[in-house]
Structure 1
Amino acid sequence: MKRDWEKIRKLLEVADEQTSLVGDIYEPKDGEWFNRNNMVEYLYHFNLIKDSGLIGTNSAIHAGGRMCIDNLTMKGHDFLEAMKNDTTWKKIKEHFKTKGVDMTIDLIMAVAEKIVMKQLGL
């Protein structure tokens with residue numbers, strides 16, 4: 001399965017909006033962003049963001065495809081900030097597309113930093 005950066009972005013946004021200190025549970029529901037049709041894809045991307053240290057180590061997948069994201073790590077917060085602004089995110093994706101380079105977490109962060117530095121006039 002290929003990485004889908006939009007799914008990664010969505011999972012990080014959802015984790016950032018949590019209301020519980022022990023983690024919110026997300027169950028696949030019809031008509032929702034996480035549903036039975038895309039469950040396998042989101043669970044795959046959940047594992048990617050956990051393995052890369054973007055979410056807490058107590059985050060888990062439970063029976064029936066329920067996800068529990070306990071928290072974003074500092075790296076997860078930084079990465080989400082790079083992706084959160086739609087305009088910046090669009091510029092990041094366009095940069096990679098025009099250069100013909102695959103996106104990685106480290107490269108996304110480097111490009112985002114350059115974009116923001118330029119916006120700040122630095």
Structure 2
Amino acid sequence: MLAASILLATLFVGAVLPVMAVVLMLVGVSYGMNNVALQTAMIRSTPLETTGTASGLFQASRYMGSILSSVALGLVFGHDITAGRFRVLACLLIAVSAASLLLSFKQRETVETKVA
């Protein structure tokens with residue numbers, strides 16, 4: 001997702017339609033892969049008797065993310081849609097993607113410390 005966000009920030013604005021399509025496709029594919037990976041990790045790490053609760057919390061978190069992304073889109077594009085505002089959105093995506101990547105490494109370190 002981070003690489004796709006960087007491509008969105010650097011190549012998307014002013015690009016020809018095929019380049020835009022490829023960049024948007026990369027963003028969509030990376031989102032889909034992340035979603036499947038998160039669901040798989042949630043199911044594998046949850047005890048069988050609490051899988052339903054964990055799944056409900058996972059879905060609630062997805063809904064909260066959708067709401068927050070709608071707020072971000074409203075704040076960025078509230079007055080007009082310009083190339084500059086699109087770059088602001090891309091930079092926001094880069095920041096969120098980088099934070100998510102760092103948190104995933106931190107999570108891995110925490111899990112490995114508990115196992116060892």
Structure 3
Amino acid sequence: MPIREKLRAMLGQVEGAFAVTLMGYDCIAIDEVKNGDAGFDVHAMTVEFGTVVKELRHTINVVGAGKMEEIIITTGSARVIIRILNDEFFAAFALPREASLGKARYTLRVNALSLIEALS
């Protein structure tokens with residue numbers, strides 16, 4: 001399944017989600033699918049959080065805490081769940097605070113391998 005179709009299917013599994021993004025550690029989005037208006041620039045937010053992911057990943061490696069798997073960032077109006085796919089890519093859901101965090105986490109986890117395979 002092409003990446004865009006995969007992301008669209010993932011977005012449809014999490015009611016109310018604003019977007020799901022597949023991004024490289026260079027902070028360039030491979031693809032992104034949006035749903036409605038979040039009231040803020042979801043793309044810019046995920047790009048900026050990409051920089052945070054790189055720094056956190058480096059810190060975790062320095063202290064020897066194992067491989068980073070997931071990051072959840074909560075703001076006053078949204079949550080971003082970031083799932084590390086491999087050494088080059090991560091996927092992220094942006095959703096309103098009232099949307100199901102558990103469903104978004106689950107959806108990222110169970111689709112991680114197929115996203116990696118789609119990149120090959």
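A short reminder: the numbers here are calculations on the coordinates, not readings from a lab. Small disclaimer: the values here were computed from a predicted structure and weren't measured. Cβ atoms are built from the backbone, for glycine too; each structure is taken alone.
The figures follow:
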| quantity | calculated |
| --- | --- |
| Among 1, 2, 3, structure where helix-only ellipticity at 222 nm (-39500 (n - 2.57) for each DSSP H run of 4 or more, over all residues; to 500) as derived comes to -29000 | 2 |
| For 33 (percent of Cα pairs over 17 Å apart, for residues 15-70 alone, calculated) the corresponding structure among 1, 2, 3 | 1 |
| P(r) over Cα pairs in 10 Å bins from 0, in percent from the coordinates reads 13, 43, 31, 12, 1; which among 1, 2, 3 | 1 |
| Label whose coordinates, when relative contact order in percent (Cα under 8 Å, 6 or more apart) is calculated, return 29 (choices 1, 2, 3) | 3 |
| Which of 1, 2, 3 yields 10.9 [mean count of other Cβ atoms within 10 Å over residues 79-86, calculated] | 2 |
